[in-house]
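Take a look at the structures below.
Since every read-out is calculated from the coordinates, none of them should be taken as a lab result. As the structure is a computational prediction, the values presented were derived from the model and not from experiment. Cβ atoms are built from the backbone, for glycine too; each structure is taken alone.
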Structure P
Amino acid sequence: MRYEGQIYRPFSEANSYLLQCTIGCSHNGCTFCGMYKDRHFRIRPMNEIMEDIRMARDYYGDLEKVFLCDGDAISMDTDLLLEILSALYGAFPSLRHVGSYVGPQSTLEKSLGDLERLRDAGLSKAYLGVESGDDEVLKAINKGVNSAQMLEAGQKLVASGINLSSMVLLGIAQTGPSAHKHAALTAEMTNLMKPRYLAALTFTPMPNTALFRKYESGEFVLPDPFETLEEMKVMFENIHIDNLTFIGSHASNYLPISGKLQKDKASMLKTINDILTSRDMGALRQDAMRGL
């Protein structure tokens, strides 16, 4: 398969065929993210995308899962995305899932009708980098939208029927009261957004990013492992919606914990509280085993 630059995908898309529809990220301004800094955003020509689909069909024969790369495929014109979805489902009879990263700005530019058309055509899952429900944090990391806009983007995806995975960052608000506020407001946004999945990752300073430079200079204070668990605890305590799948197994996290809220809430909180009480580093994933 043909790709330009390093390709990224959610860890839950490990078994998906990766179809590169755009190069880079349409926003590409988040201070913590180093994923697409080496390329300018552009949409790949449709003839190349269609050729890649034919190549994948000839190579794989049939597929069940596809992920649309790079960072914001939904920024493409709706009719072009519909053409791609039609080609994918025509090429792979067993296809049951097509996922994509979605940017909040690009999502807001789509009408609800556009998103519903994409859902009906087979776009089944959207991964939205919410990061935080705190306006101050969103501004500090240059997310490009405020919390009200982020909420609107998420609610629009949910209303369209596309399965939404909201991705949030532990440790992105540094330490102390600001971290507690970030966690509480992120929980509040989750209650209002009502995603099907909530995936928590732990912020790790990435070289060649603005936030890494602040970390090196001491301007950004990285929380310790137990402080990130405190954030996770605050989120659990303040999330009240049912049937939310919490995914905390990402390699960046000190504690790989997942479950269904509210069903597993008590046991998940007990696990965190036990570790916070014992301060046992042996119960946590070691730094050598962590990564993005």
Structure Q
Amino acid sequence: MINEFLQKTEQELVKNCDLYFYSDSQVNKAARYSLLNAGKRVRAMFVYLTAQMCGADWEKYTDFACGVEMIHCYSLIHDDLPCMDNDDLRRGKPSCHKAFPENTALLAGDALLGCGIETAANSKEFSVEDRLKAVTMMCAAMGPRGMIYGQELDLKYETEKADKEQLALIHKNKTGQLISLCGKLGTLGCTLTAEQRNAVDVFFANTGLVFQIVDDILDVEGSEEELGKPIGSDNENGKSTFITLYGLEESKRKVEELTEEANELLYSQFGEKADNLINYTKMLSQRKK
């Protein structure tokens, strides 16, 4: 099932690059370099699995899933830039600004943001009203009260220590907003009760936090070979993380608690229909890269 989702996503991402970029453009080459670089497509999987749980045809949601992946890739390209996190590696390969001129990488990120929104807006599977809802939710999730706010806070707390509440606020926005968006997109067009929608919201809010905590754990315990980037960089840069504020063992306990809470609530509302989404998320919480 996951392999089928992945194959569909990769095919459609290539088609979208063919559709929205000029073939002889350097920005096209830089965007493809980063977008088609063997990502896990976690956000696309969340969209599909949520739709499937709600009884919808998951393939209808391909444009939304690809749109989120493009926006996510834009954020990674920009995060890696020298003026942001200044990372030289991404998934075991030189970051976009190392493989291409820095200005080309910047434009590639900008282009992918626009393409992500355009892909969702042009979906033929949904009504104009639902497409407008999707685009509005995407813009809110990545905008100045969403992911960008999280990035702003992340930069602020590079020079001063964050406390536990501030750290949670950073990652609720920087990582969590796009992950929560996936749940919203996956339920678009579905008839759900208020309790079911709340369960989806809580599930993805917890999942976004777990995703970041696991990243922080891997920066301490992970393998550079598996992660495709240097480990220990957060500690070297004096960055506030879940490890520095909670410790390694307490961070692992938080992963378990947040995952269990999210899974129990989702199962209480969707029963066995939630199994695929729950199992996929459990796998992510145990990942090594």
* Asked: When FRET efficiency 1/(1 + (r/R0)^6) of positions 15 and 135 (r between Cβ atoms, R0 = 35 Å, to 0.05) is calculated, the result is 0.95; to which of the structures P, Q does this value belong?
  -> Q
* Asked: 15.1, 49 is what came out when Rg and Dmax of the Cα atoms in Å, for residues 7-142 alone was calculated for one structure; which of P, Q is it?
  -> P
* Asked: Looking at structures P, Q, which one was helix-only ellipticity at 222 nm (-39500 (n - 2.57) for each DSSP H run of 4 or more, over all residues; to 500) calculated from, given that it came out as -12500?
  -> P
* Structure fact -> Comparing P, Q on distance in nm of label points 7 Å out along Cα→Cβ at positions 71 and 199, the highest sits with Q
* Structure fact -> Taking distance in nm of label points 7 Å out along Cα→Cβ at positions 103 and 271 for each of P, Q, the highest value is that of structure Q
* Of structures P, Q, which gives 19 when relative contact order in percent (Cα under 8 Å, 6 or more apart) is computed from the coordinates? -> Q
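For distance in nm of label points 7 Å out along Cα→Cβ at positions 95 and 279, find whichever of P, Q sits highest and give me its label. Provide the component values of the computation, followed by the final result.
Working: P: 5.4; Q: 3.7.
Greatest value across P, Q: structure P.
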* Structure fact -> Calculated from one of P, Q, FRET efficiency 1/(1 + (r/R0)^6) of positions 55 and 255 (r between Cβ atoms, R0 = 30 Å, to 0.05) reads 0.50, and the structure in question is Q
